[in-house]
Structures are given as C-alpha cells and as structure tokens.
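Take a look at the structures listed below.
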Structure 1
Amino acid sequence: MRTKQTSIRLTTGLGVVLAVALGLVGCARPLGSWFPGDNNNHNSNINFNHNSNFNGNLNNNAVNYPPLAMCPEDVITAPGWPVELVGDGDDDHGIVGWAWQVVSAPPGGVATPSPTNAKDTTFDPDLEGEYSLRLTVVDGSGLTSSCQVVVTSRIGPPIAICPDDMTAPTRTPVTLQGDGVDDGYIVAWSWEVVSHNTDTDPSLSTPNAQSTSFEALRVGEYVMRFTVEDNHGLTNWCEFTITTTPTGPTAICPQDIDTAPLVQINFSGDGEDDGSIVSWQWQMIGQPTGSAASPPSPATSPSVTFMPDIVGEFRMRLTVTDDDGMVDTCEFSVFALGEGLRIEIFWNPPENPNDNSDVDLHLLHPTAPGWFNQQLDCYYANCIASGGVNLPWDLPTTVDNPRLDLDDTNGYGPENINIDEPVVGHQYKVGVHYFSEGNPGPAAVYVKIYCGTVSINPVYETGPKMLYASGGGSWDNDFWKVASVTWNGWNCSVTTIDQVVPANQAEMSP
C-alpha cells in the first residue's frame, strides 16, 4: 500500500514568522541571522493584529531572512513500494532551487530520490529500515534552509478479511468474497473448510481465488478459513462460520421415453435432498383418448413398470417427500409411437362407467371377396397375437402378417391391428363390427389410423360413428366399412368409405 502525505504550505511574510514561532518541522535558522523575538536591538517595528495580514515597517537596518524549507510527515512503506514526497518552501523573495538527498540509510541501502532537483520527488526504498532524506531550498538571494523526513521501510504480514458469519440454504451455491490489505500486495488467496458436523464435505468452486462458490449438501455448521499471501511470502488467515438451512427435495424424473404400444417398459425416479427421501408416488396425469392403460406400478416404489396400450403421449408425474416433510414433483412423457400400419378403435369413452359392449376391429386383405374371411380378414376369430395365431398373407416372412394385439369384449376398448411392413401398393380396408351391445344402446365408435414408425399423430381419424344392434344377433348388427389404406413404402394414403351395412351383407362383399 502506498501512503502519500501532503505537506503544510505556509505563505511568505507573516507565514514565515508564524512558522518559526510555532516551531514547525524543518525550519532552519542559519547562525548569525535575526528572527523576531531575539533580544538584540535591530530597531524594528512590527505590528500585526489577530486575523489580519502582516503589517509592519522595517528600518534600513532590516536583514534579509533565509527561506523556510517544509518537508512532508514521516512515511511508512515497504521495499519496492515507491512513495511520493511533496516538499515546499517559503520566502519573501521566492524559492529558486530545490535539492533532495539521502543523509542516512540502512546498511547496504543505495536508493536515491528521483528527481533530486524538484519540489516533489519519488523515493523507492530497496531495503528494510529507516531512510532520512533532506530537502534543501534556496532563495533568490542565495540563502538556504533544510528539513528532513524519515521514510521507514518495513515488511509486515498481510491482513486477511473474511466475510461475516452467514446462513445459506443447502444445495444452493453461495458466493464468498474475501479481501486482504498489506504493505505490499496480495499475490495468493485460498479457501478451505476447517471443520463441519455433517457426513458430506461441501464443495468450493475456485478454492485458490479471491472469490469462490460454496455449496453444502447437508444441514450443519461449516467453519471456513480464508488465507492471503503477500508479495514477500508472508501469510495471514481469518475464519468465519456458514450455517446451512434445510431446503426441500428435488424430484428427478427420467428423460422422455419413446416406445411402442403394448411394450412393457421399466423406469426409475429419484430425489436429491439435504436429508433423505422417504416416499415416492407415481401418477399418470394424461393419456390418449381411448386408452385403458394402468398407471405405473407399484405406485409407491422408486422403480416401476408401465405398458402403453395405444399410440400417443402418456404424461407421468413423480412426487417425492423428504424426512422434513417437504415435497417436490417432476414430470415426463412416455411416447408410444406407431408401427408400420396401425389401426386403433375405442368406443363409448369411459365417461359411461357401465358400458360392457363388444365392438370388433377388422382389417381386410386387398384380394378378399368379403369380410369375415378366415384367411384374408384379420379379426378376433383368426389373428389374436396373444393366442399365438399367425395369419400369413403375402410375403414368405411374417413382416406383412396382420396381428390383433388387443381384443376387448367388455366395453370401451381399445382394440388395434398392426402390420409391421405392409406390401407396397396394397390397398387394405378397415371395418368395425358392433358384435354385442351388452347394455341396450348404440356404440359411439372412434377410429385412428397411423402410418410410419416415428409419429404419435394419426394420418386419419374419424368418429364418433353411431352403430346399432338389431336385437336379432351379431350377424344382423351394424358393420361399418370405414376406409381404405394404400401403403407407399414409408407412409400411406387413406380414402374414406364410411358405409354401414348389416354384418351378414358385409360377409358377401368387401
């Protein structure tokens, strides 16, 4: 730290007299000269009043007074740290010359002021110890006066300055800012945790910088130490305490998951906390219309299983509770994507809790002479995948074979039929049969058609379509010829048919 002192400047005339009378540092009185107050008779006549300028008449025997040199106050610094010395002088004829010189120095010291012939100078001590510097001023008559200033050069340890004791929330970065003062300058900083009463050490982002970030995972008291080192290798440290306070948990959900309908998946959730997670709760808070999928299970376990039943987005929520009773939630989605050609139906959506009707989905091969054909119409009687039924169609492999993954017989649905790799150019037809009404009343049926393997958006959807039972048996109930689907190799085009006939007529014509 460089200290700069400012000297006192006295004006000529009365200032000279007052400076001498008050005995200011640096006033030089050459031998043989006369000063006011001497007992010698010099026939002078001096008169001045309080708060007035000097007024007086000197007779022809008045002498020419020497100048008054004025030095700054003594200065403390360190080796290698220059100080500015501001000199001054006063004279009734003006100062015409200045001279600075070192009159004493520590053994081996060779530092000199620069410049030496100006009112102000800079002095850079090269050793520890005391340097005495003399300022000599000369007036226009050649008279001189001198004063001295002592520059003390010493090396001392720095002073570390810590932040105040503080409280901070757990699991939240807190910025710590330290400082230090020194007779030189600070060259290094360091932070450390001296002690704490938890089972986990906190983290310090930049432990060797003046500023650092502190983060603790547990509630407790952390004694911190901040150390500074100066350019002379001397160090000093200070300590303070950080008391951390509890924060609620952070729920951690999986990333969004892509899967296919009717594929069981497993996923896990977690939570971060300054204590421990004591409970988990899974919910399915959104699902596609027509889905009857069950929520993740077991609902209170960190790890669960889930199976989407149709194409679409299934929105999940995890709630975690910590040992302080604090909670947090997170959400994510399971996307069930379409597979090749996929047709889904559902009916009488679940707002009708007593529905137990049975509606059947059909997919017809292009060469079929009519519906309900045991080789060319895929429906509940001949291609239920869960029963191991395989309905071979065109290719020697099974990739173009249709399969009925879900056959629901007691209301709502869903039902679906898939072909993983339909034959290019084939025109398949989609039909729906109202097999049994269960409870008296029509069935409000919805159909969705998906093409491709990376979308949750249907290329075609329709409904509700009202289908009726005749009361004379399933063969007399409504059969809805919905649409035809043409596969182009990676996608499809859909043409609406939208014809309703009795099932026994559908059997005779596609």
Structure 2
Amino acid sequence: MKNKRKLLIAFSSAALLSLAACGGQAKNPYASLDNETDADIIQELTVREALEDFSDEDSSTFVYGNVRLPEKVGDAEVTWWSSNKKIIKVTADGEAAAGLVNRPKKDTEVTLVAEINKGGNKTKFEQTVTVKAAVPENSDSDYVGYLFCHFTGTENTTSDEQIYFALADEEKGLKFTDMSSSPALTSNVGDKGVRDPFIYRSPEGDTYYIIATDLSVKNRGGWTTNHNYTKKGSHSITLWESHDLKNWSNPRLIEVAAPDAGMAWAPEMIYHEETGQYIIYFSSTICNEAKTDILERDCIYYTTTRDFVHFGKTQKFFKNQKYPDGQLDTQGRDRDTPNADNTLRKIIDASVIKIDDWYYLAAKDGDNHENYGGILVSRTQDLLDIDSWETDFQFHLTDLGLTARVDLTNKQLEGPEWFFYNEADRGDDPVKIGLMGDMYMNGQGYLPLSTTDVEDRTNENESWKVLGNEEYDWTGLKKRHGSIMRLTSEEIANVKQFYEDKQ
C-alpha cells in the first residue's frame, strides 16, 4: 500500500509539472527575488502600453499581438517566466524570438516575470497583462468593400499633406467616394504634415496601422526653395493606430532610419510570419556626417518591430539596380550625387505583397530623369535575405507591352501599390491582383492595372491589363501616393461611423 501511495504522489507531481509546462497555472520561480529598481531596465522590460484608450476601462495592459521579451538589457541577462505558456510563449520558436502570443477564447490575465541577472546579482520585474480574446478570422468572401488611404499630392495648404479616406462601398467595385473634403487624420508632430500613407490590418484582425512619410513640403517652403529633402529629412515616420477604424490614436513619430540616413520616405509594412514581427521598409539615402553630401543613392531599407516602440537594426532591404556596362547617371555625377556610385540607379517607393509562399516587390527603379529604369517587379521567398531576390525573374512594367495614357516608366509613374481584389470583383478569376502607379509627372493621380498572374512577365498570356475608365472611379480629391485595404461590411460601417462622430 505504501508503494502504491508513493507511486500516486509521484504521478501527481509529474502531472502537475506537465500541466505547468503545457500552459496551466504554475508557481513563479522568481518570487523570492527582490524587485528591480532601475527605471531604465524596467522601461525596457515593460510590455508596451496599449493604444490611447477610448473606453472607460483601463487598456494600458491589453495585449493584441506578439510581445517583445528581450534576452538582454544592457549588460543584464534576462530570463522570462509566463504564468500561461500556452498564451504567451517565453522561449524561441524556430526563427521567432520569445513572446509569441496565442490569443485565447476570452480575455485572460497572464503574469510575466523577468529574472534580471547583473553579474550574479539577480532581481525580478513582474507585470500582469490582459491578452484580449481572439476575434473570428475573416474569410475571403467577408471582404466586400475597399478603403483608399491617401494624400492629395499638392502643397497649396497645410491640409493637403494629411490623411484622407475614400470608400468603395459594397457592390461598388473600385468606384470610390471621398468621405470628406477635409482630412480624416491630421499630423501635429514632426513636420506637421504627412505623405505616402499606408494602411495595414494586423494578422490578428483587430488592429489597424497607418504609417506615412513625416514630411510637409508646404511647411518646408516648397520643392523649389529647399533641396535638402534627401539629406536633412526626418528620420522618423508618423504612426496612427486603431482597433476598430472608428477611434484612432494620436499621431506619434517612430524613428526608423539609420543615423547617417538622409530621410525616411514612403514607408510600408508587412507581417513576417516566420519571425512573428512586422517589417517596416522605406526609402532613404546615406549621407556624410554634416548631411551636406549624399554618399549612397536612394535605396530601400527596413527595420523590424513587434510593439512599434522598440526596433531592430536598420538594414538594406533591396539593392539598387546597375546601369548597363559603361553607362551611368550623368546628372548624378555632375550635380546631384557626385560622391556616390552613379552606376547604380536610385530606387524608391517599394510595395510588397505575399501570394502563397512568394513575396512580390514593386518599386520605382530610377529617378525621374534616369534611363533604363521603370516600375520594377521582383520576387523572393526569404524577405530578410537581400541576396534572395531573384534577378532572373525581374521585369519592368514596360516589358508587358501595355498601352496606357502615360508611359509605364519611372519618368511618368512612381509610388506603385499592390492590392488584393475582393472575391465579388474577381469574376471567374480565382486570383486577381491590383497594381497602381501614381502618375506624378502629369499630376493625374493613380493609374490602375490588374493581373491574374503576377509571373506573366511579358504578358504572353494577357493576364495583365490597364483598367478602363468604366472599371474604377476615384474622382473628387486627387488620389496620390496611398494604399487600398479590403473591408468587411462591419468595417465599412465603422468607417462611416468615424465620419459621423467627427461632425
């Protein structure tokens, strides 16, 4: 009998340990440690405060997505414990660092404890967060409308360089109506103006981000009076966040460019499933310390984040394209970038879309005056390996043999932007992708194209086409460098409510 009892006790202990390992409530192993008192360390370890709250409840500890759990802060080594490892994982998972979040069926409190080891002196930092209940995943058929987030592309007033919304309601296809002649969102930070806005829905489905270039040409005195935009521009981009498209946070600046960068233009973002974080990519130059000379021509760079507070090291995302042997940009050599490698064309305005296992990039290859460039399309399966972009696959829109009201070149188009078509707007095509190009040179706004096969590089199968005037409508305010996001019927209602609440 004694042996049976011992066996039962041993089994019960093992079961409890197994339950703890599987995510059940477990005992905090660091409970006896003294609390950390260094404010800088505490700030680095604190799971970011949530968005500015618009309800009566305190949302400062709400968690909607993966969290940042650093392994080091300065010289201190950090080990994490979670009271529910099923919900917040404190160990790495493949390429993804600790902090992956599996949202539960109902709001759940999880305690996170960090053991901080400073040369053998151990302390702890403890916090309790509320992981929000998962929301139902949208199916393809749930998307019935579109939101166009854009700026007007003029610099006549300070309101021209702000955020505007246009809505394509249910059964309207790409026929957009301006929600207002006034800005939807206004920046009062940095340059106090924004351009090139990009709107993005989180993979969890209930957080929306708008990021935009922190730049007001109007406030800086106009294009012709100031030529320091690519040398002494903002290193930050402007960010707004929302959980419902009705209530938006105040704008804030997030610094993404390297210290030697000249600016951070045309930012966009994409969630990287392999590492459980967002990749924010943008255009920039590299300058000398005095910011009087460009040493590396405009190129695409990126940084990473989970919380939009802490960011990874800024690195090059996509390489400049070379001129044919013996050719170079003479204007750059003689005037604009005399100390840079002018055998490389500038490249800006990248947009990335994921289709199955492939990431497809579209970007403006070449400055306004440069030859041999165009709107470049490339692909990769490894977004964080700059050498993985397939040069053998690359093509320009001019290779498609299409006729449009402007030439499909870098001398006429910029700001290329991918978007997915809704199921109802695809007809019999299982896949249909949109790609817009901003007709910056004639000031007419966006020219839309569509394709049922991005990889039809010469349009041999006639999968690419330029949309006819009857297939879209963005009359009203000029639609300059912006982005289109698909909407559900609930999201359409929320966008309308946002404007009703503003009145």
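See the values below:
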item	result
Which of 1, 2 yields 12 [relative contact order in percent (Cα under 8 Å, 6 or more apart), calculated]	2
helix-only ellipticity at 222 nm (-39500 (n - 2.57) for each DSSP H run of 4 or more, over all residues; to 500) derived as -500 - corresponding label from 1, 2	1
Computed 0.65 for FRET efficiency 1/(1 + (r/R0)^6) of positions 64 and 296 (r between Cβ atoms, R0 = 41 Å, to 0.05) - originating structure among 1, 2	2
Label whose coordinates, when percent of Cα pairs over 20 Å apart, for residues 192-327 alone is calculated, return 62 (choices 1, 2)	1
Kirkwood radius over Cα pairs in Å - highest-scoring structure of 1, 2	1
Identity of the structure behind 7, 29, 36, 22, 5, 0 (criterion: P(r) over Cα pairs in 10 Å bins from 0, in percent, for residues 200-431 alone, calculated), options 1, 2	2
Given 3.5 for distance in nm of label points 7 Å out along Cα→Cβ at positions 376 and 464, calculated: source structure among 1, 2	1
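Each reported figure results from applying straightforward, stated rules to the coordinates on display, with no laboratory input. As the structure is a computational prediction, the values presented were derived from the model and not from experiment. Cβ atoms are built from the backbone, for glycine too; each structure is taken alone.
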